[in-house]
Structure P
């Protein structure tokens, strides 16, 4: 068996060791020696885009936020669903991941960062949410391993009450929040409902029809508020 070849190495904001390695045609990103993601199983990342963007492709000039770049598979699937006038902002906390996607990882998802619809923000997606009220038609979060953070403890703040409230505020009426998770999380599902989302849980395979581990995609839809017309006042009968 061929040995793994190191392509890149960096540190997460918590100081954890992150590495990009390749063997044959498989790329892996590891944190402290544990696999965070692999290029062989990305079906659920693509499903994240499908679930989040069902309604977006029919909108005029839709705005979408992708939190977490990974290996680019979610971004590519999102772009394939959107019209030419869409604007997709990618928020990625680790600068090296952006560099890897512009280099050795780029061909895996057909170089999505080269698409003119894409804007890259190297920073915390939480700041992007709080700075853009009622801006996005869809928000896709594939940060860490989902609500149970793995690479950075600060990621908990994206999925707690303040984080979910910020995502709700950043969406336009009728917009969707889709969250990738490695595991089910009943408390997070309840948190979505508490903050005004119509919540749904989707269970998908890592390789979709080809099987693999089961992953979770939480979907929250922001209510479309309609102004109710008041009934006409009854006139008092004149005496």
Structure Q
């Protein structure tokens, strides 16, 4: 494995948690070994659903010291970058599809002192990320169409992850490859084998059973998958 690759990390998606007991869900995920928390921000325009704003991010920030990964599924992310950074976001992920000059968004994120991420939908050619790979800290390959939790993972995401991994390894980049959507122990293992390093996990962690046990199973699977990756 390329020595520049970051370690494997699990980021439970709080959109799938019980909002009436969010603090308890965060605590359970921390006990289960979560490395970060993922927060999906949806505006009802870029995607059909509406989720939450900076106030919830600020509340989560008060409950955990783990990094907060903010996924901005919004049509005008530039308007909200500072607000989500001020609320406690550590990584701000914007969609490649929202702006012709996505590099400007990446630089604006860095100017705020946050790590930057670029997300790409399944219907967007992943090759469009190439001009940004030298600048971003995370490339998010969507395993589902953004906007709804609980969707099944799209198998073609694996080839897209492999392509990004090849490009990052050629460049000696330490950027994360994040996979978001439909991540289960099985798809997480396959994604890790393809080269993913950051796993957004929602329904598979929070929908049933023990959060701690679910995260333990997922970690074992992604570590197994990473062991199969090309070295």
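Descriptive notes on the structure:
- Relative contact order in percent (Cα under 8 Å, 6 or more apart) - structure with the largest value, from P, Q: Q
- Winner on distance in nm of label points 7 Å out along Cα→Cβ at positions 20 and 124 once structures P, Q are ranked, highest first: Q
- Test item: Cα extents along the principal axes in Å calculated as 99, 37, 35, pick one of P, Q: P
- Which entry (P, Q) yields the derived value -6500 for helix-only ellipticity at 222 nm (-39500 (n - 2.57) for each DSSP H run of 4 or more, over all residues; to 500): P
Throughout, read-outs are computed from the coordinates displayed, never taken from laboratory work. This one's a predicted model, so the numbers in the text were calculated from it and none came from an experiment. Cβ atoms are built from the backbone, for glycine too; each structure is taken alone.
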